[in-house]
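What follows draws every value from the coordinates through simple rules; no lab data is involved. These numbers were taken from a predicted model, which means no experiment stands behind them. Cβ atoms are built from the backbone, for glycine too; each structure is taken alone.
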Structure I
Amino acid sequence: MSEKIVTVFGSSRPVAGDADYEEARALGKALAQSGFAACTGGYGGVMEAVSRGAKDAGGKTYGVTAEFFKRAANEFVDVEVRKKTWQERLFALIEMADGFVACKGGTGTLVELAVVWEMLNKSVMTEKPCVVFGEFWQPILDRVREVELGKHLKASRVWGEANGRLVHSAGNVEEAARFLFEKLKPGSMAAGK
């Protein structure tokens, strides 16, 4: 299987020992054990934890950073991809990925999830599996789906979400890794870039 990259979005705030950090570290490890390279925004918090977990399991890590933030990548990043602006960084994170996981996060993570979801919804990019981790994002998914699948939906304006869930919810690390593996294993529809 050629290298498959999973981009993980999440908060920069958690530190080692925090539940969100340790869960993200376990996610990175599970992704690496499933044969994926982990890609993150390259800085601290969830990004560091995922990279660290992937390295713990012998996996490869990518960090997409931006001059805008004036910081270096975390020590667990193997390959740093440096962009000038945060917008270029966002689209590089998306373009490099074969699949996505959104962990708990703030406005930056919300933007990342929204852009991926919209690109899938409007078929701007080929089908790539997207997972939200835990229950944190579920209320947002539910509200957006009310609009996307609402009673005012016209046949001429049916987008991808109307044809099936574009964002999967995973209750735990193993479920998220298993979902991505099933979607990205050789022979699956999303396996080709």
Structure II
Amino acid sequence: MPGRIGLGRFLAISAIVAVAYVLCHGITALVLTPLQARLFPEVTVFASLAYLPHGVRVIAVWIWSWRAVPGLMLGAYASELIFTPEAASTITEPVLFFSILLGALSALLGFEALRIAGLVDYAGSASRPRVHQLFLVGIVTSVLNSLCQSFVFSGLMAPAHWGPVLLVYAVGDIVGLCLVALALVLIRRIFTAD
């Protein structure tokens, strides 16, 4: 787990995480969700089949632990302000706060549970990072987040839709994590190519 850091570094971490979250949410909202609506109109409007910010959640918590949570919350809130139509945000405003909070905390809580169980370590620990561990965290936190989000939005949808919405959240989170991880690997290769 990362050690102690100063306020300047903490603010920088929060800014990096928030910007990454907003960028990934923007790609999801402006490109992937319209594509999803066109190809799969029956899929819920509450979740995306490729939710890129979940990748930001998992990777940011893996790198910075609890220090990533404020940036995740700030990024999620900014994303809602930027990308959610005004009518939708006023209708869901009371649940928006809980959705943002639970989304940010789900990655931390899922990671901590797996760390305590001895299944994963934070980046920079003595053990070498394993991709399958990161995806295990992604799956666990996705299920946790999916359950939380389904509960938060339960008053806005019929109980018969909870199962399909939960499934779409889980699939979207895992696909989002895979795509963000792949993008980071490609970016790293570009910048480290000789």
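Using distance in nm of label points 7 Å out along Cα→Cβ at positions 149 and 181 as the calculated read-out, with 1.8 as its value, let me know the right label among I, II. Here the read-out was taken from II. If helix-only ellipticity at 222 nm (-39500 (n - 2.57) for each DSSP H run of 4 or more, over all residues; to 500) comes out at -24000 when worked out from the coordinates, which of I, II was used? The structure behind it is II. Of structures I, II, which gives 15.4 when mean count of other Cβ atoms within 10 Å over residues 69-76 is computed from the coordinates? This figure was derived from I. For the structures shown (I, II), distance in nm of label points 7 Å out along Cα→Cβ at positions 37 and 101 is largest in II. A value of 16.5, 55 for Rg and Dmax of the Cα atoms in Å, calculated from one of I, II, originates in structure II. Comparing relative contact order in percent (Cα under 8 Å, 6 or more apart) across I, II, which structure shows the greatest value? Biggest value here belongs to II.
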